[in-house]
1. From 1, 2, which structure was helix-only ellipticity at 222 nm (-39500 (n - 2.57) for each DSSP H run of 4 or more, over all residues; to 500) = -10000 calculated on?
2. Given a value of 25, 11, 10 for semi-axes √(5λ) of the Cα gyration tensor in Å, for residues 101-148 alone, point me to the structure among 1, 2 it was derived from.
3. Given a value of 36, 19, 13 for semi-axes √(5λ) of the Cα gyration tensor in Å, calculated from one of 1, 2, which structure does it belong to?
4. Work out which structure the value 18.6 belongs to, where mean count of other Cβ atoms within 10 Å over residues 5-12 was derived from one of 1, 2.
Structure 1
Amino acid sequence: MHFLVVLARLCAIGAGVLLTVITLMTCTSIVGREFLGAAITGDFELSGAATGAAIGLFMPWCQAKRGNIIVDFFTAKCSDSTNQAMDRMGALFVCACFALLAWRTYLGGVSAYASHSGTMILGFPEWIVFAVMSPAFALTSVIALFQTFVGFDETLGEAA
């Protein structure tokens, strides 16, 4: 699991860098628009693409840290073994969902690449976003699969 956590952490760092760059670009565009009368062309397109990629990149870390939504209202009075069994079953469902997302995102990226699909103003290639998201979704699926059969690393929160 340590290797998977390292990969998840690298994805999260990449997402943070992306969001930082987009924040700086947006601030530059706003300041340019207000004081110089010229904004960065297509800044909203780049913001959308980078934000989508960042969301995908945050998913493995979120799964590794067990940061996804858990509704424990109905299971609060269940035994620890019952909660662990349900958590593992939930991880299996997350694994299946993210495997499906990885597969469909990959196919979407291949389609966008083949059709030379791009954004409206800049023509930024859309396949790049798919290419970032698909491996991150696959990693999320693998982490969830590991959690299903091996369990949850309770020390991850302290080590991270």
Structure 2
Amino acid sequence: MVALRIQDLKEFTKKLFIGETFDKWMVREASVVTYNRFAIDGAVRRGYYSEEERQEQGIGEYSFWKIIRPFCFSLIKGKRLPESFAIVFKLPPAQTARFLEAHGLSWKPEETGLYINVRYEDQALYCVSGLSVNQFTMDKSLEHEWDEAVKGFLKKEGIAAETG
């Protein structure tokens, strides 16, 4: 796990809430605190879509940021900054499989969750890499590879960040 402090808050939030930088990431959960605390559970409800709709539209276990972004943006826009917000992004299963294969890691995609946790509070914004696996291991190669991948993603997207 690596915590990266975002150096340009305005540019990052523009990419997050207006741009498409995170649109292909799944949202596990999100919360925004303004005059109330708003919480979003990103899990797609099984009975809401038919199986045919799920397949046609590529709907998985969690909603994509592209769908949730406008709601979150509507909560933060205005003259006042939010007190805080937090978003837990999950790499989609197909991309997780590609990541594991590309790095020669033997984890099964369905047993691996790769995350970026975005957290804004006290006028500071952090991106924290995270992962979940369904078995204990002393091997930290997955964690190290994911930490580097998150740093690379931010750099590729033109997001300046420093460890800390």
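Laboratory data are not the source of any read-out in this text; all were calculated from the coordinates shown. Fair warning: this is a prediction, and the values are worked out from it, not measured in the lab. Cβ atoms are built from the backbone, for glycine too; each structure is taken alone.
1. Values: 1: -25000; 2: -10000.
This value belongs to structure 2.
2. Details: 1: 27, 10, 5; 2: 25, 11, 10.
This figure was derived from 2.
3. Values: 1: 36, 19, 13; 2: 26, 22, 13.
Value 36, 19, 13 for semi-axes √(5λ) of the Cα gyration tensor in Å corresponds to 1 out of 1, 2.
4. Values: 1: 18.6; 2: 14.9.
The value was obtained from structure 1.
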